[in-house]
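Next up: some structures, all given as structure tokens.
What follows is calculated from the coordinates using simple rules that are stated; it is not laboratory data. Everything numeric here is computed off the predicted structure, so don't read it as measured data. Cβ atoms are built from the backbone, for glycine too; each structure is taken alone.
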Structure P
Amino acid sequence: MIKKALITEEFHQSLTDGLENLGYSCDQLWEVTSDSIQEHIADYEILVVNSKININKQLIDHAKCLKCIIRVGSGLEIIDQSYCSEKGIQIISTPEGNANAVAEHVLGFILSAYNNLNKAQTEMLEGIWSRESNRGEELSGKTIAIIGCGNNGSRLAKLMNGFDTEVLVYDRIDVGTSLAQTSAKQVGMGEIYFKADLVSIHLPLNSDTHHFINNSFLKNFNKSIDLVNTSRGAICVLEDVWTGLEQGTIKRAMLDVYDNEPFKMDERVKSLLKTNKLFVTPHIAGWTYESKKKMAEQAIIKLNQLDFC
């Protein structure tokens with residue numbers, strides 16, 4: 001019987017090559033949705049997804065031959081993990097592959113916002129030469145708080161080593177090993193509330209973290225903070241972020257992810273963008289040429305380690 005793999009998005013060619021080297025016949029159906037894929041899934045042993053397919057109980061029941069789901073990237077909230085376990089379906093994800101890209105995106109956000117790079121370029125295009133209104137702010141001396149210290153958070157902590165900042169990390173588990181090559185310190189949320197100048201969110205989305213960033217959370221801080229979210233959109237209550245920017249509990253917000261994507265900006269959001277307090281990108285943190293290749297390679301390495309391959 002021919003072993004078959006279904007690829008639902010355009011990934012790096014090394015993923016397809018790796019699957020074929022393992023004896024799989026690969027079909028690429030990039031336009032499928034969570035509903036339409038059910039018509040095609042029955043004969044496949046491997047399903048390769050990014051984030052657009054919701055792998056729920058109904059879909060799994062259609063996948064009669066499925067042995068493994070490869071989630072290229074991080075975040076398993078789109079997969080019914082308990083039902084997969086019940087059905088003996090193994091799950092692979094590749095969070096290591098884009099950790100550096102995400103961390104660099106966060107750093108890019110911060111440096112751009114602190115130095116008015118977007119605003120200054122826009123003004124230059126309009127023929128405006130304004131130095132004083134674009135006077136920047138240095139990272140040196142700031143306290144950076146990283147909430148969630150998995151692959152992305154720990155990589156950001158390492159990148160911050162060269163910026164003469166105090167880096168505080170919060171995580172529910174001991175992450176001392178992950179921080180071994182950094183100057184970061186794991187602390188409780190109380191210290192973060194008291195000292196943080198900037199907070200970067202690197203949490204998985206689950207029942208505990210859904211709407212974690214809200215008015216109540218923001219009111220705990222000792223001063224106005226800069227907020228960065230490159231994890232999952234539903235971790236932030238966006239209305240509370242907009243209110244925080246308007247009322248001053250948030251100094252600047254830098255967002256790459258949103259609770260509804262693609263994100264549609266209303267007039268309130270467009271007004272906030274004009275204030276140079278809000279910075280947005282279209283879910284591209286981690287979206288580099290290098291990470292595309294690394295995630296594909298990680299998927300094949302992990303697939304090779306499974307018993308059925």
Structure Q
Amino acid sequence: MHNVNENNHTGNRRGLVISYFGNSVAVEAEGAVYQCHLRRNQELPVVGDEVIWREEGQESYIVVSILPRRSLLTRGDSRKKAKPIAANLDALVIVMAPPPIFSAYLVDRYVAAAELLSIQPIIVLNKTDLMNEAAQKAADALLDSYRAVPYPVVLSSIYRPLSLNDLTAVLAQKTAVLVGPSGVGKSSIIASLSEEAIRVGTVSEKGAGKHTTTATRLYHLPGGGRLIDSPGVREFTLWTVTKEEALKSFKEFTPYTSACKFRDCQHLAEPDCAVKKAVQLGKISAKRYESYQLLMKEAEKKR
């Protein structure tokens with residue numbers, strides 16, 4: 001929690017970063033948007049950050065500090081350093097289109113990332129208007145393994161507006177990002193869901209005409225949720241995980257692991273493995289287990 005005295009008694013105020021411009025950010029506070037400059041050598045805020053800011057001169061604003069984050073999405077930059085791209089997320093919305101675009105392994109990599117970041121994965125099968133009855137059955141079989149965990153699964157199409165209500169309901173009161181391969185309709189979903197196109201800098205900022213449209217922005221949703229969209233988020237993918245992380249990211253294994261013969265069982269080639277037995281009995285999805293094996297192989301290569 002921020003210090004109330006700091007926030008109220010010194011001209012400092014609390015706000016939400018909704019866009020990023022490089023040396024300044026757009027901060028939303030009390031129904032207005034302010035372009036706030038950043039101090040030299042301070043930690044850079046990202047979209048989704050809650051910050052303390054204040055007026056420094058007439059219609060000149062500055063970010064004082066970043067409030068503690070409950071989650072942080074990062075991606076590797078060209079020097080392999082983790083670069084923050086979005087903060088305070090509650091959900092990772094994994095968007096796929098019907099087969100042949102649908103990739104269970106890619107979905108599982110995103111689910112693993114969400115689990116390791118302690119944010120909720122939500123699986124969305126978009127463009128359902130393209131499916132005939134046979135394709136719908138095939139898609140349902142793929143999605144059942146996620147429903148069983150259980151993870152929220154939503155079928156959507158921008159050409160079937162009622163289907164978007166399901167997604168709005170799942171995102172209510174959450175801050176989320178959309179991830180997934182190109183061609184699955186992420187931009188169309190954002191355009192259809194967002195109640196407002198945020199016009200950064202048109203309120204309470206004297207130099208409003210100076211800036212160009214930013215690539216990173218936060219949209220408010222009619223159901224009270226928020227969507228963050230940026231090229232950095234769209235390029236986000238699972239980092240190279242350790243074996244421990246791979247195991248931790250398949251939470252449906254947890255009820256069975258204590259019954260394995262070996263305490264440090266990796267659920268691969270070991271005898272008397274309760275997880276493998278659960279796969280054989282259909283209690284754990286064989287497709288999900290296959291993704292787990294592939295992630296473990298990648299973890300081995302890392303070593």
Practice task
Work out which structure the value -0.35, -1.33 belongs to, where log10 I(q)/I(0) by the Debye sum over Cα atoms at q = 0.09, 0.21 Å⁻¹, for residues 50-193 alone was derived from one of P, Q.
Solution key: Q
Practice task
Of the structures P, Q, report the one carrying the highest value of distance in nm of label points 7 Å out along Cα→Cβ at positions 226 and 282.
Solution key: Q
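So if we calculate distance in nm of label points 7 Å out along Cα→Cβ at positions 130 and 162 for every structure here (P, Q), which label has the highest result? Write down the numbers at each step before the final one.
Numbers: P: 3.2; Q: 2.3.
Once distance in nm of label points 7 Å out along Cα→Cβ at positions 130 and 162 is tallied for P, Q, the winner is P.
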Completion exercise
With distance in nm of label points 7 Å out along Cα→Cβ at positions 18 and 34 computed for every candidate in P, Q, 2.7 is reproduced by structure P
